[in-house]
Structure P
Amino acid sequence: MLSRLIAAFCIIDDALQAMGYKDDPQAKTPASAILTLALLAALEFGGKHNKALALAKDLGLFTHVPSPSRFNRRLHALYPLLLPLLHLLAQVWKHLHQ
């Protein structure tokens, strides 16, 4: 699970940079981390964001794990990027596991 998560974070982070996405300078958690946490919640916890946030905090996956409220606000703001990035991840996973 952890290696998949790290790979997903790297792909998402690189894709956001390639798209020219810039995080707000005041944001403590980068968009790539928010989207990776959403992916973790979907894959491992049936979409339960609170469980994904708790695991990320316990394992120290990111330097700053947002509160559930802040996470949801950020995720909703990033929603237009979510589907294209999930499509990209699916393509990469498919290519790697052929």
Structure Q
Amino acid sequence: MNIFKKLTILSLIFFTTQCGYVDKEITKSQEKEKSILEQYLGKKSSSLKERLGEPTNIIFNSPYKIYVYKKSQLIITCERRFYINPKKDIVEKFDSQNCINK
């Protein structure tokens, strides 16, 4: 029974440290994604189309026109949304979900 307790404690410590590592990697990837997408803020939607191509979907949701870009990475679908002011044709904000940058 003593060996079982030691193995249980050791495995709990191992899994806890691994979760911390995964959390750091996810945070680093999200920061990199944010820095990449911030380049498009304040720019015309045409520059967005030049770099990322045509959007997968365009949503007309007042007061924005939303360009949706979807891309599958393994079994995870990355979705990026760019909110464009239709009067000025300028990217004002963005949203990114499940996108991994290495």
Original post:
Here Kirkwood radius over Cα pairs in Å has been calculated and equals 16.1, so which of P, Q was it run on?
Top reply: Q
**OP:** Tell me which of P, Q gives 26 when you compute relative contact order in percent (Cα under 8 Å, 6 or more apart).
**Re:** P
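Supply the structure label, taken from P, Q, corresponding to helix-only ellipticity at 222 nm (-39500 (n - 2.57) for each DSSP H run of 4 or more, over all residues; to 500) with the calculated value -15000. Can you show the working numbers first?
On the way: P: -25000; Q: -15000.
Answer by label: Q.
Values quoted throughout were computed directly from the atomic coordinates according to the rules given, and no laboratory measurement underlies them. Everything numeric in this text was worked out from a predicted model, so none of it was measured.
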